[in-house]
Structures are given as structure tokens and as C-alpha cells.
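Pasting the structures here.
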Structure 1
């Protein structure tokens, strides 16, 4: 199993994001799947890649997915 990504990894990977933005994604269910160990949040790389793929668009006038996850 690959090393899970931390919040710091996610902030580094997606410039302009913050802890608060990732907390909102978790609260709303619009971000990648995650797991917690105690109070620390982790993301599996596979889940992040799947989430990224669900956000792909072919045209600028496409409506984004409402929940950020693939159907």
C-alpha cells in the first residue's frame, strides 16, 4: 500500500487551498474519500486520483459534478 497523503500533501499538491478548504470538502462530501487516525486526516493516493478524474471536463461550459465524486 502506498504512503497515504496528509493535509499538508494536499495543500502542496493543490496550490491556493488551505486546511479550511479541505475541511469543507470533507464536510460537504465534495472531496476525495479520506480516513482518520485519531484526529489526523489522510487520503489514499488512489482515491485522490479517482476524485481528480471525476472533475475532468472536456469543455469550459460543462457543469461540474455536483458532489465532486464519480457516479
Structure 2
């Protein structure tokens, strides 16, 4: 693998984010990956999996939540 190959992979890699809540305490409620064409989100306990148009689309499902980019 060349340095150019590594750069291409890094440029195409999905972005990782956490969906977090602060009420009553800080907690991670879901994890997600943002791809060019959308996002995949999985709840912390694994009971909910979603394919969405974008990361922000999941915020209405987790009241008082926000995205934290990793």
C-alpha cells in the first residue's frame, strides 16, 4: 500500500459521531457513521439500527440530544 493509497482511504472514510444526552447526566445514547450518501446509527444498547439521510435526522428520536463528532 502506498502513501497515496492511504490518503485516498482516509479521504473516503466515514466520519464517526456519538449521539449524546445531558439530561439528567451526560451519556452516549447512540453511535453513528456518516457516509457521503447518508448515515448509519446504532443505539448504545444495539436495539435500534437506522439508515438515515444524514446524522441530524436521528436527533428527533433522542430527546435533548446532540451530535458529538469524534
Structure 3
């Protein structure tokens, strides 16, 4: 299960890297403005982080349960 979460997080991170923002420069009068397209990469990066955190949480909870059950059996 944790491997699945890690693979999903890796895939999301790779996709986020490939879908980085691009900008176009626009000149209005004497000022230059940059117009960025939609920011899907940030959402994908945050999703990858959340999947990694969920994976680590499962490991910690599973390990804690193993340690607690060991204490009850002795």
C-alpha cells in the first residue's frame, strides 16, 4: 500500500515538473506585464506531497501498532 502511495506521488511530481508555467510578456504603454497560464503544476506538487505524507503516516501508525501489540503480549 505504501509503495502504491509512493508511486502515485512520484508520478504526480514528474507530471508537475513537465507542466510548469509558461509566461507571455505583454507591453502596455511603458510598462511590461507577464501573463502566466493556469497553475496546474502547483496543484500536482501539493498532491504529491500529500500522498507522501499519507504514506509516512501509514508507516508510523503501522509501526506504532506493532510496538503496542508486542507490549501487550509479554
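For the reader, a short list of remarks on this structure follows.
- For 0.95 (FRET efficiency 1/(1 + (r/R0)^6) of positions 11 and 27 (r between Cβ atoms, R0 = 30 Å, to 0.05), calculated) the corresponding structure among 1, 2, 3: 1
- At a computed 34 (percent of Cα pairs over 19 Å apart), which of 1, 2, 3: 1
- Parent structure of the calculated result 4.8, given that distance in nm of label points 7 Å out along Cα→Cβ at positions 3 and 35 is the read-out and 1, 2, 3 the choices: 3
- Label whose coordinates, when helix-only ellipticity at 222 nm (-39500 (n - 2.57) for each DSSP H run of 4 or more, over all residues; to 500) is calculated, return -4000 (choices 1, 2, 3): 2
Bear in mind these aren't lab numbers, they're just calculated from the coordinates by the rules spelled out. Not measured: the values here are computed from a predicted model. Cβ atoms are built from the backbone, for glycine too; each structure is taken alone.
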